[in-house]
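The following blocks contain the structures, represented as structure tokens.
Values in this text are rule-based calculations from the coordinates and carry no lab data. Just so it is clear, the structure is predicted and the values come from calculations on it, not from any experiment. Cβ atoms are built from the backbone, for glycine too; each structure is taken alone.
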Structure 1
Amino acid sequence: MTRLWNDPADFADEMIDGFVAANTRSVQRVPGGVIRRDAVPEGQVAVVIGGGSGHYPAFGGLVGPGLAHGAAMGNLFASPSAQQIHAVAAAAHAGGGVFFSYGNYAGDVLNFDAAQDRLRGEGIDCATVVVTDDVASAPADQASLRRGIAGDLVVFRIAAAAAEAGAPLAEVARVAARANARTRSLGVAFTGCTLPGAAAPLFTVPERRMAVGLGIHGEPGIDETDIPSADALAEQLVARLLAEIPDGASAAGGRVVPVLNGLGSLKYEEMFVVYRRIARALEEAGIDIVDPHVGEYCTSFDMAGVSLTLFWLDDELAALWDTPVDTPAYRRGAITRLTDAARNTSGDG
């Protein structure tokens, strides 16, 4: 349960203020959320992500070179308003248009679309790809209805890599859609989450039981089972995701980025035990594991649970995946940063 807060109504704003104060090297506060501290090259597409607070490091923790240019951050488990999204996008825009990406939830879709329409009315080109990686939330033939969970990271990173490379807005949207189409996730939970000031968790799971396929806000799952062993859970997650391999990919010889994502209260040590068997199961299927991730990438406040994401690479996506990233909560490769002084004199002879 959550233990530390002042006024629960102020929690999200105070959290953002503290996050910015702790990460002034990387981000700055703007109305509605945060944007990069570093200057964005003129003409680069601005990648703007967002959603409700309570999912750290999504979304503010993923703002920085190689990843998002800005994040619109709503209240706990609540979509940012259209005004907040517009403010963040306008602050992040560098002349190349704005690319929006976020999980497929009704409130987010409504408000991001409204902000996008307003920006277009102001002459700013925009495009959107919603993330739909959660296989438990709709059948394969209705994939556009699926929720976005930890696969957010994959889509955000591919879109941002294309933007960093100077790709135009349409190309950023194309590769993001391709990444989304090649990403599958499934999550389980052992307890619900309790928001600041709440008297009870948003949902409960009976003791020694596990909810399968629930969403990151406590949306209903598809099943409830006894808690399995770590190896059995790993095998269940892999088997379910390998039952739906994306078009154009195959297990034998396929390249996969696995992302084992903790939902808030699960210990890293427990996740490493689970990942040990996940890696073996993928290798037994003939899959080439690339850049495995084990950690917290999209949480659900203090929920005890875990999700597995498989991102199926091709040559184009693999090249983009190698782009370095340096954000408050997520780093890959090496970024060369310009200091303010160097940036101010970079045009001098």
Structure 2
Amino acid sequence: MRAAVLREIGGETLEIVDDVTVGELGPTDVKVDIKATGVCHSDLHAMKGDLPQGAPFVPGHEGAGVVSEVGSAVTRLSVGDHVVVAWSPPCGQCVACVDQKSPHLCIMIQFAIAGVPRFKEGGTDLFGMAGTGTFAEQLIVPQEAAIKIDDDVPFEIASLIGCGVTTGVGAAINTAKVEPGSTCVVFGCGGVGISVIQGCRVAGAAAIVAVDLNDEKLEMAKRFGATHSVKPDGLDALKGEVTGMAGGFDYAFEAIGLPQTVRAAYDAVRRGGTAIVVGVGNMGQTVEFNMFELFFQEKTLKGSYYGSADVRSDFNRFLRLWKAGKLDLEGMISQRITLDDVNDAIQKMKRGEVIRSVIEL
């Protein structure tokens, strides 16, 4: 089958090959024929080495398709089911899943599959990004990592649910628990940032300020629910106008993954406000706070992993919001491409020219 392969971490170009095979189907595994997959910034993070990832590997983790084969002990899925791939699925049995009621923090399955080669190219083992690898025509994942959806959902729409939409909308609804009438600011208007904006809108925020360096992205953010848009140097003045005597926003979301924007998000919220870190940062970078401000401001600085989502229910919850016209997913698809166009799509993503490129397989 065809797949895109990165030969070594730090490489900038994916090689399109046609002699890749999937591994053995285990008793609780399913084989999925991938029909659509989004090109996400996390793919770039893995290519650069910001995210730990074995190489060579097949990128892609935001995909949807059809179950074509099931293992002998699979109980949750059947051949022909339409599914969204979950790159960090809950096992349903560990402390995080049961005692802490935080299934999004379960790493039992992800750790078990991420270090195991998912594909072969001739005699060479290939890993799959985060244990998946959706830039391939087929993949094998544990049954927990394939979430059944309604058959009437277009695959390109379903693919977005696999990462970007869930990460962003979930950060607003699940992690921050944005309250109706509140004020929000979102740093970064890529695919995840746009999803955060939509999540804040769905939650009933009264004001949603989009912050980005790109004029086109700022205009685009308004289409998805931002009430205001501004470049970083204009934020302080707008903050006073929007938040008044509160002195800052109720919620700030950082969807870039840089120390300076995490710091800016923390500074943007009012005393007692909440700053949510959604962007993926490099493990070698740090953010500095002084001890007095941490005590005196009583702000909350919190990470958001996969939108704090329970993929077993939230994938379909977000699709119901889409069906009800509450989430604009069609508008997030900037271009539909083939696998041969993936390198061009990555460059456009780097330049900030697209929200999402979706590969149709």
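Name the one structure among 1, 2 that FRET efficiency 1/(1 + (r/R0)^6) of positions 106 and 234 (r between Cβ atoms, R0 = 41 Å, to 0.05) of 0.80 was derived from. Structure 1 accounts for this read-out.
When FRET efficiency 1/(1 + (r/R0)^6) of positions 250 and 266 (r between Cβ atoms, R0 = 30 Å, to 0.05) is calculated for each of the structures 1, 2, which structure yields the highest value? Result for FRET efficiency 1/(1 + (r/R0)^6) of positions 250 and 266 (r between Cβ atoms, R0 = 30 Å, to 0.05) over 1, 2: largest is 2.
Suppose distance in nm of label points 7 Å out along Cα→Cβ at positions 26 and 178 works out to 3.8; of 1, 2, which structure was it derived from? This figure was derived from 2.
Looking across 1, 2, the calculation of FRET efficiency 1/(1 + (r/R0)^6) of positions 2 and 34 (r between Cβ atoms, R0 = 25 Å, to 0.05) that yields 1.00 traces back to 2. Looking across 1, 2, the calculation of helix-only ellipticity at 222 nm (-39500 (n - 2.57) for each DSSP H run of 4 or more, over all residues; to 500) that yields -7500 traces back to 2.
If mean count of other Cβ atoms within 10 Å over residues 74-81 is computed to be 20.8, which of 1, 2 is the source?
It traces back to 1.
So if we calculate distance in nm of label points 7 Å out along Cα→Cβ at positions 138 and 314 for every structure here (1, 2), which label has the highest result? Going through 1, 2 one by one, distance in nm of label points 7 Å out along Cα→Cβ at positions 138 and 314 is largest in 2.
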